[in-house]
Structure P
Amino acid sequence: MTQMSEGENRKSNSLLTEEMKMQLTKLLLTKPLFDEPIAFHTTIKVGGPADALVTIHRLDELLRLLSFSREHRLPLFVLGGGSNIIVRDGGIRGIVVRLNGEFTKVSFNGAVVRAGGGASLYRLVNMAADMGLSGLEPVVGVPGTVGGAIVSNAGTAVEFIGDRVLSVHLLGEDGTQIEVDGKAILFGYRYSNVLDFGKFILAATLELKPSSPGRVRKSVEKLLEHRRRTQPINMPSAGCIFKNPPNEHAGKLIDMAKLKGFRCGRAQVSEVHANFIINLGGATAREVIELIEIVRKAVYERFGVMLEYEVQIIGEE
């Protein structure tokens, strides 16, 4: 009996048959990427292969994909900008979905903006600044999408994107569309329950504040400069690993535990900001997750505080 290689063994675990792959390819406008390493699509640059990575451009295409996934009982995972997520080395079974095309459109009506769930936060912030609209400063420098930002209620320690949400347009796994009033969504610190209403965020309507392009641009540049000085933005990371505990800062606790610069393989606690774990090049998800657990244990033993994840860890070992 011969031993299967790691690659052969991983492929045998795929939920997609060759027939399913051909059917999926015919359904979509862009050819799916099969056995695609998610490390190529996350900001920390770790993660094993997805059975299929698909890019969806239109609503009718997304509805066809939903029908296909229901027929074959295939799980769907929505990948935004690839930040705030760590995918394990075994990868993701089923279909990973990215929204592009019509889902990246942005339109303004006075101080109200309608942005697709797949729209880039970076682009949205800059468009608003050019129009002299304030209110998106809390997400300046966040490398993600509008949909992902709403799911995690991205922002600073005191201001969040949820503060600006008027409504969210969602699509359920059964193909039902719903427009949810922002007041019906529960937003908290690095949390929202928006996905209780649907699987996909198609678009969101946000209310901004009239200002002037010069004033907003100055505020944006000031916040970007602060991020450059206080965060390791030039290194692959998933963003902040832990939520700040009440009346405390996770990074400060990790720093006080003398863990800045601590490494597991090619994963390292950033020496710039201790609540970031950076990929020095070639790190595995296992190394990143092992380092996270070392940090949690050390902070708990030193201060009696169990740090809570801000990042999402998914996929197979």
Structure Q
Amino acid sequence: MLSRRNIRIKVMQILYAASRDNKLELKSATQAYRKSVNNSFELYLFNLYAFTRVIDYARTDLANKEAKFLPTEEDQKFTAKLANNDLSTSLLENEGFQRFINTYQFEKYVDEDTVRLVYTEFAKTEDYKTYIEQSDLDAEDHKKILLALYKHCTASETFEEKLEDYSAQWTVDKSLIVGALKKTLKALPATPFFYEVYKPSKETTAEFGETLLEKVFNLDAELLKIIEPTLKNWDAERVAIIDMILIKMALCELIYFPTIPSKVTLNEFVDISKLYSTDKSKDFINGILDRLMKKLDKEGKINKEGRGLID
């Protein structure tokens, strides 16, 4: 689930925190990074749990309609097929997923009123009304309505508030989690261990992320010495903190990560600057990194390995 770009952003955030706190040591910074990585997976699970609660409310809706003294014709035709189809039950009854729910005690964070409100709002949509009226539905029909429901959930302020209340990291990881949830729904019915693919991989989070964090943390002064001559008329202290962090991270990638192409490094950090720094940062960082790449390449300090990685 976590791409190298996601990892770069998390490392950047930890390094920014370290720049604000001179007492923050590498050990504590690494622990904070690992926590952030693990929280992303936990947020994926929590988002999925909150979503399945809305799905499951179809059964409560059916029970309420059946309990009416004078049910309408619409009530009598209603079925809980949103929850009872094979795709939904593959999530609702997944034993591994249920264990995570119990471990993290997700139930405490999603109340019945929230679930009812989100479900009721969706029940008024034409998509759901059409779905309920249809017969002979196939797997693609069920998948389509589940994706429509999830789209509704992500647009719901009520649903969004629960995710923000659960973790402040939601605003940072939202696009990542939403993308992972959509992939999960598109791959239904869920396999017994469907969630394994979304767990943080050691190669990305430890071998890449922790190494990058450690290099920038320990080589801060050395990196600055390499960067300063390329700043030309800029004083290093005048460079935006985020910009300097991104340049140092990119410099480490160029020198210490031989399997990552130089152009990929440049493009990635320029793109990240568009999201997290000023409007002018992308051009500034692009210019500095271009100079650094030419300088380091001339000095023989950029050595890329593997087919297609040597410029």
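Each value in this text was obtained by applying a stated rule to the coordinates, not by laboratory testing. Note that the coordinates shown come from a computational prediction; the quantities given were computed from them, not determined experimentally. Cβ atoms are built from the backbone, for glycine too; each structure is taken alone.
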Which entry (P, Q) yields the derived value 2.8 for distance in nm of label points 7 Å out along Cα→Cβ at positions 139 and 155: Q
Computing mean count of other Cβ atoms within 10 Å over residues 83-90 for each of P, Q, the value 18.2 comes from structure Q
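Out of P, Q, which structure matches 82, 42, 35 when Cα extents along the principal axes in Å is calculated?
Numbers: P: 63, 50, 30; Q: 82, 42, 35.
Checking each candidate, the match is Q.
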When P(r) over Cα pairs in 10 Å bins from 0, in percent, for residues 59-178 alone is computed for each of P, Q, which one produces 12, 41, 32, 14, 2? P
Out of P, Q, which structure matches 1.00 when FRET efficiency 1/(1 + (r/R0)^6) of positions 67 and 123 (r between Cβ atoms, R0 = 35 Å, to 0.05) is calculated? Q
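Looking just at relative contact order in percent (Cα under 8 Å, 6 or more apart), which of the labels P, Q belongs to the structure with the highest value? It would help to have the intermediate numbers written out before the result.
Working: P: 17; Q: 23.
Going through P, Q one by one, relative contact order in percent (Cα under 8 Å, 6 or more apart) peaks for structure Q.
Of the structures labelled P, Q, which one yields -22000 when helix-only ellipticity at 222 nm (-39500 (n - 2.57) for each DSSP H run of 4 or more, over all residues; to 500) is computed from its coordinates?
Numbers: P: -9000; Q: -22000.
Computing helix-only ellipticity at 222 nm (-39500 (n - 2.57) for each DSSP H run of 4 or more, over all residues; to 500) on every structure in P, Q gives -22000 only for Q.
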Comparing distance in nm of label points 7 Å out along Cα→Cβ at positions 35 and 275 across P, Q, which structure shows the greatest value? P
